[in-house]
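Trainee: Before anything else, here is the set of structures, which you'll find just below.
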Structure I
Amino acid sequence: MDEKELIRSAIDAMSRAYAPYSGFQVGAALLTKSGEIFQGCNIENAAYTPTNCAERTAFFKAVSEGRRDFAAICIVGGKGGVLTDYTAPCGVCRQVMREFCDPETFRIILAVNEEQYREYRLKDLLPVGFGPENLA
């Protein structure tokens with residue numbers, strides 16, 4: 001799977017975002033190590049706190065289907081669904097990624113389009129994360 005396919009999948013997911021309050025639509029495409037893609041979009045709520053990010057939507061869909069081995073995620077977003085800049089995951093989403101992913105190898109791709117994207121490792125965006133091993 002190449003980055004362009006993952007970016008297209010994230011853009012597709014963004015089109016289904018429910019963002020009537022902020023107008024900021026986000027899409028995510030989560031790649032398993034076996035090559036499956038789970039899409040997620042942000043889902044807002046009038047009470048704000050119950051809002052769910054695109055990244056967590058993708059992770060929760062995958063985990064609820066029994067998947068636990070992840071290779072990468074692509075995240076796109078923009079006001080009114082127009083991609084104009086990079087959209088990084090929030091702190092809560094980074095922590096969810098840390099629960100299921102190896103910080104050294106898990107790739108986070110932030111894209112504006114198929115040609116303009118940046119790639120990070122989870123350890124770059126969450127350098128001192130709290131993981132399951134901290135509770136052992």
Structure II
Amino acid sequence: MHPKQEELEKKLSQLCAALDNRLEDRFGYLFAIHPNRPKRGEAAYPGFDGLFSTSVAFTLGIGSKYGRGYLINISIRTLEKVDSNTMNDVENEALVFVNSHLSSFFPDRELSFVRDGRVLKIIGDFSLGDV
């Protein structure tokens with residue numbers, strides 16, 4: 001992998017970890033975490049412990065209104081039923097948080113975080129410049 005791509009993905013992972021921490025702060029009390037999952041702060045990465053699991057994945061965006069981008073996946077790790085209103089509140093918090101922090105993680109890029117159908121996606125300029 002090219003070093004510029006590695007740096008881009010490292011920053012995306014850091015943003016994801018910050019989002020995970022925000023969701024834990026805001027909603028971490030709503031449900032009991034899955035019994036096989038470590039408590040918040042016990043794993044090396046925030047997405048691997050606590051109630052929330054966040055991850056990022058590239059998509060070509062075929063059939064998408066916005067095209068290619070990076071999906072931010074948010075899972076609530078519990079055995080309890082999570083109603084659609086709660087999930088919508090979590091996703092709206094994620095939209096606000098990520099959009100307000102994108103420029104600090106990626107100061108030289110024009111990016112935004114959008115709801116693209118049923119997924120949340122970072123879209124914009126992911127060019128690597130001169131490689």
Structure III
Amino acid sequence: MRKKEWIFNLFRHQIAGFAATLVDFGVTIFMTEVLLIWYVYSNATGAFLGAVANFFISSYWAFAGSKNKLLNQMWKYVVVSAGSLILNTLFVYLFTDWLFKFDYKVSKVIVAITVAWTYNFLLMRLYVFKK
């Protein structure tokens with residue numbers, strides 16, 4: 001694969017991820033601060049809704065031209081997103097209640113960036129939206 005195409009996909013993936021992150025964080029903070037739902041539940045719900053937004057942006061824009069059919073992409077995306085949701089929720093909980101005692105919003109930012117740049121991008125590019 002050409003380096004230029006890889007960088008282009010990374011750039012588009014990050015834009016799609018930013019849009020999905022707005023959904024994720026917005027839902028999480030709204031549920032926690034306004035609806036007074038425990039942050040772990042709010043985080044899981046926000047991550048799920050962010051993943052749905054990310055799938056549609058990624059499949060139609062960020063990784064357009066994938067060899068995988070939409071239904072095949074969807075199933076692969078569900079598997080990868082389930083892993084991402086587990087990693088995000090687990091590490092936000094650990095960083096907030098066990099390891100560092102961070103505010104849940106700080107934990108969420110740190111974990112979201114780390115998971116997005118490692119786990120998510122690589123699996124989305126090489127597995128879900130394979131060209």
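Trainee: Using the calculated result 2.4 for distance in nm of label points 7 Å out along Cα→Cβ at positions 88 and 104, pick out the matching structure from I, II, III.
Mentor: I
Trainee: Thinking of I, II, III, which structure, once helix-only ellipticity at 222 nm (-39500 (n - 2.57) for each DSSP H run of 4 or more, over all residues; to 500) is computed, gives back -12500?
Mentor: II
Trainee: Can you tell which of I, II, III yields 0.8 when distance in nm of label points 7 Å out along Cα→Cβ at positions 40 and 56 is derived from it?
Mentor: I
Trainee: Output the label of whichever structure in I, II, III has the greatest value of volume of the Cα convex hull per residue in Å³.
Mentor: The maximum falls on structure II.
Every number in this text was worked out from the coordinates using simple rules, so none of it is lab data. In this text the structure is predicted, and so the values were computed from the model without any measurement. Cβ atoms are built from the backbone, for glycine too; each structure is taken alone.
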